[in-house]
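A.B. asks: Below, each structure is written out as structure tokens.
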Structure P
Amino acid sequence: MVTTTIQISEELQSELTKRKFFDRESYEEVIWDMIENIMELNEQTKAEIEKSRAEIRSGKFYTISDAKKKLGL
């Protein structure tokens, strides 16, 4: 492993500290967790968007007024 030092703002350090699951977790672990979540979210989000587009193309959607009527609002 290559060890390097980077400069970050106090604000970023504070944010990274808030995202730690436990006190002894390294900032590298926090950053890897965030990257992992973004990658998973991106793939999941892409699939959900495509599914939604297909539903809209096939007419399977409700307008806001349709939803309000169905819910009795």
Structure Q
Amino acid sequence: MIEVRFFATLRDGRGKITEIPAESASTAGDILRRFDINPEEVAILLINGFHSKPEDSVKDGDVISLFPPVGGG
């Protein structure tokens, strides 16, 4: 299984954490497509805590964290 963690606005309609079968995704981009997330909506993509790109590989046991752009003052 691959654990996918959504943060801030990316949680809308998806919840905080979900698991998907490892065989259903070979890259982080596959995961974004599975959840209908445009790569431009993701400011930070982490695989096991390391900054990554949508084309990076994922495997069984990985934890994917997705953060949208945030603003503040």
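None of the figures in this text is laboratory data; all of them are computed from the coordinates on show. The structure presented is a predicted model; accordingly, all values stated were derived computationally and were not measured. Cβ atoms are built from the backbone, for glycine too; each structure is taken alone.
A.B. asks: Cα Rg over 2.2 N^0.38 Å computed as 1.88: which structure among P, Q?
C.D. replies: Computed on structure P.
A.B. asks: Now for a different question. In terms of mean count of other Cβ atoms within 10 Å over residues 40-47, which of structures P, Q is highest?
C.D. replies: Comparing P, Q by mean count of other Cβ atoms within 10 Å over residues 40-47, the maximum is at Q.
A.B. asks: When helix-only ellipticity at 222 nm (-39500 (n - 2.57) for each DSSP H run of 4 or more, over all residues; to 500) is calculated, the result is -22000; to which of the structures P, Q does this value belong?
C.D. replies: It traces back to P.
A.B. asks: Taking distance in nm of label points 7 Å out along Cα→Cβ at positions 16 and 56 as the criterion, which structure among P, Q has the greatest value?
C.D. replies: Result for distance in nm of label points 7 Å out along Cα→Cβ at positions 16 and 56 over P, Q: largest is P.
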